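Multiple structures follow.
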Structure I
Amino acid sequence: MPTRFEQALAMIDAANSEDPHRAQFQDHSLPECLLYGQRMTHWLAQLDPAASEPLRLAVRSQHLRRWTIPRSTYPMTRPGYHQWRTTLARFHADQAADILRSVGYDDPTIARVQSLIRKERLKADPEAQALEDAACLVFLEGTFATFASQHDRAKIVDILKKTWRKMSPKGHQLAQNLVERLPADQQAMVRDALG
């Protein structure tokens, strides 16, 4: 019999497998949200091998069914972007709660997972910081190259500065290893961002 943790992960992955968007990683093409959740789990294991169960559930749920609320449904402005992100955080937390409740998690555990997904108390909560570090590492590893090809250099450098500020020293260390493997032009953007 799978544990409730294993059941929850399987249900999260099944939901994310419905993502119609595909993403490439190494030689594989997977539903984008499924790959994102798996990469979040991978990076959390590097950041905190002894991570708590609520944190492991939160990182896997971070983009749960994200494609159902496209960015294009909000104004293409900075306030529109922030509104979209706030809506998504609540949505992902609620979707995770439904799954966790269905496999028998108690209310305090569900509330903790939801708080982590919403990144509440980011700098004051080491687990929320670990989730943020994992998200930044997934961005650098998998999304950065495509993003960099679609936007002007100044915007990319600004985003990299903001990403770096969100990360912990441990996250910085892992990110430096990733940056060393980037193409030269992308490494140059990171150097510019870090001053």
Structure II
Amino acid sequence: MVNQIKFQTLNNKCIKCRKCSLSLTRNNVVFGRGNPSSKLFVVGEGPGQQEDEQGVAFVGRAGKMLDSAFLSVGIDTNKDCYISNIVKCRPPGNRKPHKNEVSECIPWLEKQIALIKPKVIVLAGSTAVESYLQVTEPISKIRGEWIVRDGMKYMPIFHPSYLLRNPSKEKGKPKWLTWQDLKKVKEELNLT
């Protein structure tokens, strides 16, 4: 069970962060959403326009796709996991975060993970995998395969925005593959 006071204190400190230039163009810091006492932590790239406006992670089209994908295997993203991003402020034009932005922001994510102590971390998209694990292989090559580091299990999956661009549910297509990947996550959570 996460210490709610420590978690709220971390959130309050993060909201005041001015370490990189993203703080100059943001509307809101997007700390995350979901259940900080869950066994599953989902990491995306960074907030988009709607997330920046609302201050909540994954609420736009990609967020709805993420919710739908997880729900297809019986995981409610508001109750069964906590969702955050590599960077907490929207990169202008939804561009990929720069390395210096990632390096300034990733300690917030590491502190979130340390407080939550999840059993499984899902990394949504190549930016999340590369930024957090320094794995540079294409997401198409490593998705669906467990990466184990320091006793933590990581599951790389396609980013939900990629699934929006590839809507077919046909066997072997990105949506179908993501469904297979999330079934592995669900199975692992049922074991822990």
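Structure notes:
- Comparison of I, II by mean count of other Cβ atoms within 10 Å over residues 25-32 - largest value held by: II
- With relative contact order in percent (Cα under 8 Å, 6 or more apart) derived as 19, matching label from I, II: I
- Source structure (of I, II) for Cα extents along the principal axes in Å, for residues 41-152 alone, computed value 44, 30, 25: I
- Value 49, 37, 36, calculated as Cα extents along the principal axes in Å, assigned to which of I, II: I
- Which entry (I, II) yields the derived value -21000 for helix-only ellipticity at 222 nm (-39500 (n - 2.57) for each DSSP H run of 4 or more, over all residues; to 500): I
Read the figures in this text as sums done on the coordinates, not as results from a lab. Please read all numbers here as calculations on a predicted model, not as lab measurements. Cβ atoms are built from the backbone, for glycine too; each structure is taken alone.
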